[in-house]
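S.K.: I've put the structures underneath this note.
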Structure I
Amino acid sequence: MYIIIVGGGKVGYYLTKTLVNEGYELLLIEKNPKKVATYRERFGAVVLEGDGAELATLEAAGAGRAEVVLAVTGDDEDNLVICQTAKKLFNVRRTIARVNNPKNEEIFKKLGIDVTVSATNIILNIIEQEIPERGLVHLFTLKHAQVAIVEATVEEESPAAGKTLTDIDFPSNVVISAIMRDGTLLIPKGDTQILPRDEVIAITNRESEGDLRQMLIG
C-alpha cells in the first residue's frame, strides 16, 4: 500500500514516523525547506519538498498509484483541495482530511472526502463518554453528520423499562439495533422487552436524541 501524507506539522510527522516503522511505503509532502531537511535526516528519501495543494506536486509524488492520501495541514481549505484533487484527478481510492474547524466537517463530506478527522469532535466524544450524567453516549458518527450510533443505559425510572419495543413510540428515525443485557448481546425484535440496566445501542438522527434520551433514561 502506497500512502501520501501532505503536511509536515506534528500530525504529519508522527504519522510518518509510525507508518515508516510499520513498514508502509509512503511519501511525506512538506513545503517548509527547513522541516524537509530535518525530516530527510530522520526518514530518508520519503520526504518531498513542495506544496501538496498543487497538481504538479501530487503528480511528482506519484499520486496516480497511491491508495490513500492524507491531508493533515493546518489549513482546512488546503486539505479540501488536496483531497479533491487526489480523488478526482488521480483516482485515489481513499482520501482522509484533517478538519481544524468542526463546522467544516459536514462540508468536506458533502464534497466527497471519504474520511474527516476533527480533533475537537474527538475530544467532545471522549468527554461525553466520561461524563455519565449525559446518559446518551455517541459511539460513532456516520458519513452524514446528522446520523449517529449512540448508547444508553436504561434507568429504573425510564418510561421504556418493562415495555416491549412494539409498545414504545420511538421517533420514526430511530432504530434499536442491539441490546446488551448482563454481558449478553441481544438482537431485538418487536416483542423484545427492555429492562432496567439494559445497554441499548441505537441508530438515530441527531435531532431525535433528546426524545430518545427521555424514553430510555427518563
Structure II
Amino acid sequence: MGRLINRDRLARAKEQRALKKQRILEEAGSLFARMAYSAVTLDTIGQRAEVERGVASMYFRSKEELFLIVFKDCLAEWYDSLEIEIKKADEAWDRAHLVSLVAHSIASRPDLTRFLSLLPVVLEQDIDAMEVFRFQKWRCDRMSALGDQMEQHTVDLGGGEGFGFLYRIQLIAGGLEVASSPRGAAAFDRDDPEFAGLWVEMEHELARLMAGYLATP
C-alpha cells in the first residue's frame, strides 16, 4: 500500500512540475513579446506564472535559455504552417505567390517578428555556446527541409533559393519590426503626420523587398 501511495505522490508531483514549467513558458513568451528584453528577469517571469520564488531558475538556467525555447516553439509553429500550405497546394506557385504567402504568414505573427528582432540581442548575452549550436542546427535543418519543399512547388526556384529566401525574410522581418511596431519612447511619432515617412507596414515592405531579392540573379 505504501508503495502505491508513493507512486501516486510522485506522479502528482511530476504533474505539478510540468504544469509549473508550462506556465513559466507561457508567461515568458508574453513578457518577451511585450516588455523590453532588459526588463525581463526569471523572477519577473516566475511572479507572473504564480510559482514560488526561485522556481523558474530551478527549471531554466537563464532567461536566454528560456527565450530560445519560446522562440523555437514560435518558429516551429510558423514552419509547420508553411508546410501545410505547400502540401495542400493544387498546382505549382509562381514566385509572386510564394512571396505573398510567406510575407503574409510572418507579418500576421507579431510575436514571431518581435522574437526575430530580439534574437541578435539574446545571442550577445552570456549564453551557453552549445545551447546556441543546438538551436541554430535545428533551425538550419528545418529551413533546409522547408526550403527544398518550396523549390519543388515553386516555378523556377533553384537549388538553395528556398533556404536563402526563408532565412532572409526572417532577417528582414526582424529588422523591420522596430519600425512597424515601435515601443516605448520610439512610439512617439506613431500618430504624427510629420514623421509618417518613418512608418513601415510589415507585410507590404516584406513583400516588396523579397520580390526584389528573388528577382536578383
Structure III
Amino acid sequence: MKSHNLTHFLILLLFILSPFNSAQATSTLQVEVIIFQTLALSGWTEEYWPDDKPTPLLENITQLNAKDGYAKPLPETQLTLKKEVGKMTNERGYDVLAHFGWRQPANSSQQAKPILIDTQLQQNRHGISNLLGTMKIYQGRYSHIDIDLELERKIPTPIKQAFARHQQLSNEWLPESWRFHIKESRRIKSGQIHYIDHPIFGVLVKIETIR
C-alpha cells in the first residue's frame, strides 16, 4: 500500500513540475552588448598590468549565426541601446568597438554555450584594438553572464615611456601592444543595463527574457 501511494506521489510531482520545465525550455533570452575602450591615458599607469595572463578559454563555443542555430544575431533595427552608443563619443573619452545582439535559449549554466567574441564582431579599430574571448549567458532565478574577454591594444605613443617605467621595462623591450583582460560573472535582472568596468575597456550588457 505504501509503495502504491509513493508511486502516485511521484507521478503527481512530475505532473506539477512539467509545465515549469516546459516554460523554461521554450523561453528565449535577448542579449545586447556594447564593448568600448577608454581613451584616457591615465588607465595605463593606474595599475600594474602583468604580461603573463592566460588567454581566454575557447572551448565548446559557438558563434553568432552558427550552423547549430544556438545564437541568432539581432538585426541592427532591433538593437535598443543606440542612445547609449550615441553618448559614448570620443569627446567624452570613449571609443565604441562593437555593438551587437542575439537571441538564444534560456538554458541552465550546464546547457548554455559560450559565444565567441572576436574581431568579426568589431566595427572599429581593427589591428589596433583586437577583441578575443567569450560571453556565456544562462538562466537561473535571474539571468547570468560569464565574461572572459581580452583586448589586445596598441600602446599609445604619448604613454609609451611612462608605461614602460610603470611596468619596469626598458623601452627596447616594450612590445607594440598589450593585453588586458576582463573575467567576471554577474547576475542580471531582465531589462536592466549593466556596466562591467575596467580602466582600459568595458562592457555594457542588457538581457531580456522573451516568453
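S.K.: If helix-only ellipticity at 222 nm (-39500 (n - 2.57) for each DSSP H run of 4 or more, over all residues; to 500) comes out at -9500 when worked out from the coordinates, which of I, II, III was used? Present the calculation step by step, with values, prior to reporting the outcome.
M.R.: Numbers: I: -9500; II: -24500; III: -6000.
Attributed to the structure labelled I.
S.K.: Taking distance in nm of label points 7 Å out along Cα→Cβ at positions 35 and 179 as the quantity of interest, name the structure among I, II, III where it is greatest. Mind dumping the intermediate values first?
M.R.: On the way: I: 5.2; II: 3.0; III: 1.4.
Largest calculated value belongs to I.
S.K.: I have 1.6 for distance in nm of label points 7 Å out along Cα→Cβ at positions 27 and 107, calculated from one of the structures I, II, III. Which structure is it?
M.R.: Details: I: 2.9; II: 3.5; III: 1.6.
Going through each structure in turn, the value belongs to III.
S.K.: Which one of I, II, III has relative contact order in percent (Cα under 8 Å, 6 or more apart), as calculated from the coordinates, equal to 27? Present the calculation step by step, with values, prior to reporting the outcome.
M.R.: Working: I: 14; II: 19; III: 27.
Derived from the structure labelled III.
The numbers here are math on the coordinates, done by the rules we state, and not lab data. This structure is a prediction, so every number in the text was calculated from the model and none was measured. Cβ atoms are built from the backbone, for glycine too; each structure is taken alone.
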